[in-house]
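A.B. asks: Below you'll find the structures, each written out as structure tokens.
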Structure 1
Amino acid sequence: MTRKEVLLLLAYLEKTFPVWDWRYGSIEIWPLIKRDIFFIFFNQKEKKQSPTESKSSRTLIRIYNICNSLLYFLKIKFRKKGKVATFYCGSAAHRVDFQSNFINRYFFPYIQNLKETEYIQYEYGPVLKNKNYKNEKSIVYASELYTIFNLFRRFKSQPNLNLFKWDEFHSCILERSGLDLNTYYKRLPVRLESLMVYADISSFLIKKYQPKEVIGLCYYNNSMFAMHYMANKMGIENLDVQHGGQGSLHSMYTFTNLPKGGSNMIPKTFWCWDQVSANHILSWLGSQNYHHVEVNGNPWIEFQLKKFSSQDDLSKQKIILYTLQEKELEEYILQAIKLTPKEFVWWIRLHPRMLDAQAIIESQLENIGCKDKVEISKATNYPLPVLLEKSYVHLSKFSGSIIEAVLVNTPNIIIDEVGLEIYKDYVDNQDASVVLTKNADDLLKSILEIEGNI
């Protein structure tokens, strides 16, 4: 099934079955189950088993991890730091190297001038040991607390799991898609207990620091599901900051039949970069009376433009910026590069998780004699907001950079059907044009038709 077909099926299930009544204790768990089902559709291959360790080795490692986690818990518990105004919640994926520090690009513009006693950075996900995390004293690492809180949960009773009409739900999804959820259903209690571990961590931290607000990124991982749940439960303002495209093809930013009182597992407030993004969220919030939307811009773009926009142009030629989301260039892109007039230069920005693609792409360019017509290193390492602002045009399949280009008034060309579906409103607003033919001549024609240099 295509991404769109999966989301249409999930929307049908939301309308047909009482999924918003599904609970684990008091947690309304449909958003978590919906997320899991969506990813199961696109990740059905069996994961390779890691090499097994001896039982004695595993026991020693477990004891070591418990001791480390206990010491970290005691360190946080008895830390003298008192109340704070804000929890800023994110992960290494939201951080960048900036002035020799590894900073959260969405939060740094706000916390750079604050005292470390005024806020907490709640860091979920892996901790990168080779990075210099700025303001280390303000950071609480969820991964360091997880082991001991997981042990604490062994002494607590499990909440009741209510999945009313699950069998009918499962039969429907099996009939319409062929997806068998029996294995998932058996593993669900374990997944939900992991959620409860993070809920206990969130409760502990909120009670200790008593923040007035919780501001997070990517609310739909277990640690942030739990943080937003606890903030909603305790009556604390909580926001999810937009971190990329969140249109109709994003399963966690598109719901139907939201209950009148909202859901305690999704953020109270959605912080959107622009009105188009906000309009999509508003389209499904409907008549409920709890969740709302704020258009607060993209803090990293605004910060970077203030800091760097006064610099000279990056190139004497007009920059065609391509934010790449795969490890090699398609044949028609290579042909377009070859045919591009000399007044232009291609800057190809690699995806942060695909930096090893540079050698592959350089080899492709060398094979067609066009290595001198493309810049990769600078395009990948230069601050994206400024790079977008100084580009003549931005090309992408479906990157969130399409919205960022709109925010700095740089024309977009969308070259993939998924991108068209996600960013259709921007196309309708003439903030982006579309070329789906995978033809070099058509792409170049669209580039050359753009009026004016940026």
Structure 2
Amino acid sequence: MSGFDPLIQPHCQGQAFANSYWAATCPLGAPTPSLDKPLQVDIAVIGGGFTGLLTAYHLATTHHQSVALFEANQVGFGASARNAGFVLPSTGRLGYAQLAKKYGLDVSKAIYQEYNNAVALVREHIDTNHIDCNVQASGYLKVAHNQQAFSLLKAQSEFLTTTIGSKIHQLLSQQQLTETYMHNQQGFGALRFNNAFGVHPLKLLLGYKALAQQAGVQLYENSLVTHYQNQNGNHQLEVNGHRVSANKVVIAANAYAQRHFSPLTQGRYLPILSSIIVTEPLSDEQLAANGLITEQVVMDTRRLKYYYRRLPDNRILFGGRGAVFGHDQDNAKYQHNLRSALNDCFPNLNAKVHYFWSGYIAAALDDLPHIYSENNTGYVLGYCGSGVAFSAQASIRLAEKLMGHKVPDLPIYTKPLPKFPMPQLRRVGQLAYYQYAQIMDKVT
């Protein structure tokens, strides 16, 4: 990515694509033409990731709007094709007990349902539209990294069962985890959610791109929106030097959004780098020696989490938080850190690293995603790394909000993203938190 940082550079157009495993195993194909003339549409969508493509699709199909989507690079540049491909029934960083304490039990239950609906919607998109995206075995293992963390997982499991009414999770002891799923040296038990699954995110994204195009969405790649203003209810955008008029606008670039594009989003999210390594393919003997039985997706309970999965070709994908500052993201030490953490989990895994890349997620101050609209401009921001799944539900809700339809009365749909205090110091705060979290992850 050549050091791109959304808090420093004005936009991401022209930046290099990630040298990812996903890009190496899925050709992007030729881009659609860039915008080369003035245009007038009902709705302009900015950003060609999961959220932008699905929101455009729903606006064109369910709501019968003329829609144009503008992607600054080529579809597949941003976070939608840089993630680990986890389709999880959760988003944000707040647990359901925390949500209940802050907003009430009814809100917590309703958000739980929204998150799980999202997973079902992704599965429905894949099955109904025959999207070949290497769907793997169902199941998400939230692995306790020490005994204290397992005690917390046990409390979470009890809350989900007795208070939320969940029937999709199971608490696994350390012995059950080892015998059935993996011999993780830092696994002290797990909470398993049976509806989650892994995908090839770039293949899924290109499937969504095809859906949007089939629905009549005008899709313009390599088309940077450089200016935007609302003139008496008519939105005027400048794209590649051409004027675009629209009745409504969707901002769907998430962490890759331009810093000063709109006061609705400015200073309201923190772009955080997440880095991933992928190993060489492992032999059956290597898999057996390390007890890598499962293909289910895995994440641990650290504050600075590690996440991993066994891929269909028996490579291991392993990810975690990367550099704080964009200029440092390609530093080999972050690849080394991930390799060391992988070795801590599976000491007998002597495998070469074939791929290393990074991408930005968007974190919110209140640890929740927000789907919000004001003056006929809507956005989705703050997935906190779980947008592969929740974008399927968020896109429906954003389309409904823009069209004036009623949506559930939940803080993720009714409240704007809170603004960071002193947003110019977001990176300083992030650095301080990382230092704190690294210490706490070692002692608790």
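A.B. asks: Can you spot which of 1, 2 the value 13.9 was calculated from, given it is mean count of other Cβ atoms within 10 Å over residues 126-133?
C.D. replies: 2
A.B. asks: To test your reading of the models, identify which of 1, 2 gives -13000 for helix-only ellipticity at 222 nm (-39500 (n - 2.57) for each DSSP H run of 4 or more, over all residues; to 500) when calculated.
C.D. replies: Among 1, 2, the structure yielding -13000 for helix-only ellipticity at 222 nm (-39500 (n - 2.57) for each DSSP H run of 4 or more, over all residues; to 500) is 1.
A.B. asks: Using volume of the Cα convex hull per residue in Å³ as the calculated read-out, with 132 as its value, let me know the right label among 1, 2.
C.D. replies: Among 1, 2, the structure yielding 132 for volume of the Cα convex hull per residue in Å³ is 2.
A.B. asks: Please state which of the structures 1, 2 yields 0.7 when distance in nm of label points 7 Å out along Cα→Cβ at positions 110 and 294 is computed from it.
C.D. replies: Traced to structure 1.
A.B. asks: Thinking only about relative contact order in percent (Cα under 8 Å, 6 or more apart), which of 1, 2 has the largest value?
C.D. replies: Largest calculated value belongs to 2.
A.B. asks: Moving to a separate point now. Can you spot which of 1, 2 the value 3.5 was calculated from, given it is distance in nm of label points 7 Å out along Cα→Cβ at positions 14 and 86?
C.D. replies: 2
Here, each number is a calculation from the coordinates, and none is a lab measurement. All figures in this text were calculated on a predicted structure; none of them were measured in a lab. Cβ atoms are built from the backbone, for glycine too; each structure is taken alone.
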